[in-house]
Structure P
Amino acid sequence: MPRERCVHIVDDEAKVQDALTLLLSTAQIGSRCYCSAEENLSTRQLKEPACVLLDNQLPGISGLELLKHIVAARGDSAVIMITAFGDVPTAVLAMKAGAFDFVQKPFDAEALLATVEEALSRANEARDLLQERAEFKARLTLLTQREREVLALLLEGLPTKLIAYRLQISARTAEHHRAAIMQKMQARNIPQLVRMTLSFEHPNSAERNAK
């Protein structure tokens, strides 16, 4: 099934909500509107990656403060801040706080839609990564305790014979465990197994290795 294309609009002005909803609909993008940061916080799971159009000038909790809540939730949402024309300091603070981008009123429709498309792609990539991580965790639960021990040694780069020696099992048994691990984890080879484990089990280690 095609993935839903939806943008969360947080703005206390009904006219702005209507204008943005209409603009997004021209690109077959749905929308959900919130009149305040408090409403967004109480009705939306911030850990779920999403594209958010967020006005900074909100009653109560400001847009910038809501942005900080969203970033702190580590849901990797793509937040596009809406600022008044010439409000450069707020835009700079928003980008430093983790905003995906910012747009100024009055909107340039074409530019805004292009930014939204980019943000939706970013949110979809984050959503795919969350799903892959969940699937990895599910496959990991299929491993027996001994298979987990073998996996840990495989990740250290040990060959099968040395793994067998470390665990006091036969080389044939170690090979059997290794084959079972590869099948359950759906890994084509050891390098792929290492990459997925570092990415999903120890993401910080994967980032360091990438550098």
Structure Q
Amino acid sequence: MGSETYNIYMIGVGGQGIGLMGEVMMRVCLAAGHTVHGCDTHGLAQRGGIVQTHIRLGDKVRTPRITEGTADLVLALERLEALRGIVNMLKDGGTVIYYDTEYQPIHVRMGRMSYPSVDEVSAAAAARHAHLEHVHIELPDPRMQNIALFGRLSSLNAIPGITGDLIEAEIRNVVPAHALEQNLEVFRRAAQTASVVDVA
């Protein structure tokens, strides 16, 4: 990418597969010839806490952490974390892809706060002049939500030099053999299922 940078911010909760998602993304970006810097930050992941992955592409990058308001792409594995990613990390005019499911934190379950609606996520994206896509398809296993996001990403040409073939190849390299065919079926179905909400 030369002197240009591209920032990818991924967010979810513990147990949703952010670790695998980050590994696949790092491998895909390396395979595309990018200089890649990345790091993970974990909350109380085993108790459903927030898990984040920062990936930065570019020869001039000196730190792996993405600063607030500079993410070109936000990938979120549930709706509340999508809203957090948009409000805190997304740059103006960026892209958001999120899996539309709910992992309610304790404050929501106790009635101390409300869980965001799809309309609230859309409004937050509109305030950032973002391109927004939400994904929700039938899955054989909810842990495949990350693969569904990769499927949708593969159809967008959002990241310079990243193609669907590269993403599929690295899924094949990372996903265990016994689960590979189901994951690939989810990947391909999500790529073909259009559900675009462009709020720019």
Structure R
Amino acid sequence: MGADLEPGTLLTAYRSGLFPMPVEGRGLIAWWSPDPRGVLPLDGLHVSRSMRQSARRYEVRVDTAFARVVDECRDPRRDGAWITPAIKDAYVGLHELGWAHSVEAWSADDRLVGGLYGVAIGGLFAGESMFHLERDASKVALMGLVSILQAGGATLLDVQWTTDHLISLGAVDLDRREYLRRLRDAVALDVDPFAARRREGTPGSSA
């Protein structure tokens, strides 16, 4: 527990298999390394018919509204809201340095209706949070993310803990030793899946 949320601290943590999350009611940051660890295999995303239909309704964009995505994810009306102003500021800072990214779902009338954000280091994408305001919007953003990671040479999509919702999308558990082995290999890769997608629109139908 403790430490700071400076960019160097955060990047070292992710490379070590840790991520920050406040301890409820304590006002302190704790550093977590769950065992087992939830991951979504990049070749294992379960895409339902309704998700494919929804993908035609939304446009997927990358890094066009990062702070807004974090704000939607930290909405205090959401169950289990945990993103503090300090955490938002820290990840916006990582985004400005090129390490954190958002994948967004936009409606036909140009409204942000879903999205996710996380940290990319080499072949790792560490997902932090996602939200939706319309049906399947966050799932479409996830489809877009998986497409970007596959095309860009990434190998590991970390979702922290599995939930029933994530399991339905294909997430699985790894024991900590196996996760750390895959993490070591992923962060050593000389790839940047987001290099060609920054500030570009990506049609949702291509996800």
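Miscellaneous remarks
- Identity of the structure behind 15.1, 48 (criterion: Rg and Dmax of the Cα atoms in Å, for residues 28-139 alone, calculated), options P, Q, R: Q
- Read-out helix-only ellipticity at 222 nm (-39500 (n - 2.57) for each DSSP H run of 4 or more, over all residues; to 500), computed value -18500, structure in P, Q, R: P
- Each of P, Q, R could give Rg and Dmax of the Cα atoms in Å, for residues 68-115 alone, but the derived value 11.2, 31 comes from P.
- For 14 (relative contact order in percent (Cα under 8 Å, 6 or more apart), calculated) the corresponding structure among P, Q, R: P
Where a number appears in this text, it was derived from the coordinates with a stated rule and is not lab data. What you see is a predicted model, and the numbers here were worked out from it, not measured in a lab.
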